[in-house]
Structure 1
Amino acid sequence: MDLESNYEIAPTADFIYSRNFTRVALQFPDDLLKDSTRVVRALREQLRSLRKCGTEKNGDNNKDVRLFVMADTTFGSCCVDEVGALHADAECVVHYGHTCLSPTTTLPAFFVFGKASISVSNCVEDLSNYALTNGKRVVVLYGLEYAYSIKHVREALEEASS
């Protein structure tokens, strides 16, 4: 999976730009920290592009956005570290990776769940075989990292059952 898609660079930049945030905390869990510099670089490029486009269209202000990488959070990495973000004087937090989706109290948060790779055809084949073998309905539960693909799984299952 490519960086732009997995880390939702365009939607994240849109969130930051559309709300005029200028100080943004990027919270990475330990296992994703290795990608943080590339994510920052990609976000800066996307924000620069949005700023340029906005300036040409409506004379938008040309504020620079400061991005701060947060790691080794005080709480579990699934919770938004508002305290750490406030220490950086951030106006919002972008939270990457697994999350418990606890509500924030002081800062807006944007969640990027990531995308785990999945073979839709293998998944559909296994689910179909299981349902046929056992003669029962199947309920599919999935983690947020697979949410992007569930529509394709459903469509393929419907096609396979017709």
Structure 2
Amino acid sequence: MSAAIDEIAQNYKAATEIQLYLTSPGGDVDAGKMGYQIVKDSPIPVTTVNMSSVESSATLIYCGAKKRLTMDDSIFLLHAPTVHDARDRDFSENMLVEKNEFNSRFRNIIKNIYHTCTNLTDDQIDKITYSEDNHMLLDNQHALAVGIATGGLSHFMPADAAYYIHDNN
């Protein structure tokens, strides 16, 4: 994403806006944080658009923009981070402490970003990021009400150029 934004800035000097259309189930919190920073610090203002579903760490990327739009019938999932162990193994106490430290770090990243792009209270954000039982699945109206979305969009906006960024997995 960073390379695409840099290339747009280099090749389209008159560009006044980048429209970043997102649909993603999320993934890694660090990648979401990096995407947030790339969008936030873009030399050309970025408008993020939820095309269908922006979930989990993808909400962090979405939050990087000041102008955050949502298309009809889109959803957002805000929830607690988890730490995954691909080997499905047993853990000693010190390993659990380390996992907890990572999870606390991920919670703080999410909390700090949600403070910048929602009107949720500290208590609400704490609850969302602490337990899956407190997740929020937001439709368009609720996304606008909590401030994660700043407006709606009913159709794609025309663009002079298009770049596609996807995960091949």
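Here is how the numbers come out for the structure above:
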{"quantity": "Value -0.63, calculated as log10 I(q)/I(0) by the Debye sum over Cα atoms at q = 0.15 Å⁻¹, for residues 50-145 alone, assigned to which of 1, 2", "calculated": "2"}
{"quantity": "Structure (1, 2) behind the derived value 0.10 of FRET efficiency 1/(1 + (r/R0)^6) of positions 18 and 130 (r between Cβ atoms, R0 = 30 Å, to 0.05)", "calculated": "1"}
{"quantity": "Comparison of 1, 2 by Cα Rg over 2.2 N^0.38 Å - largest value held by", "calculated": "1"}
{"quantity": "Structure from which 9.7, 26 was derived, Rg and Dmax of the Cα atoms in Å, for residues 66-113 alone, options 1, 2", "calculated": "1"}
{"quantity": "Highest-scoring label, criterion being distance in nm of label points 7 Å out along Cα→Cβ at positions 26 and 122, among 1, 2", "calculated": "1"}
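Values quoted throughout were computed directly from the atomic coordinates according to the rules given, and no laboratory measurement underlies them. Just so you know, these numbers come straight off a predicted model, no measurement behind them. Cβ atoms are built from the backbone, for glycine too; each structure is taken alone.
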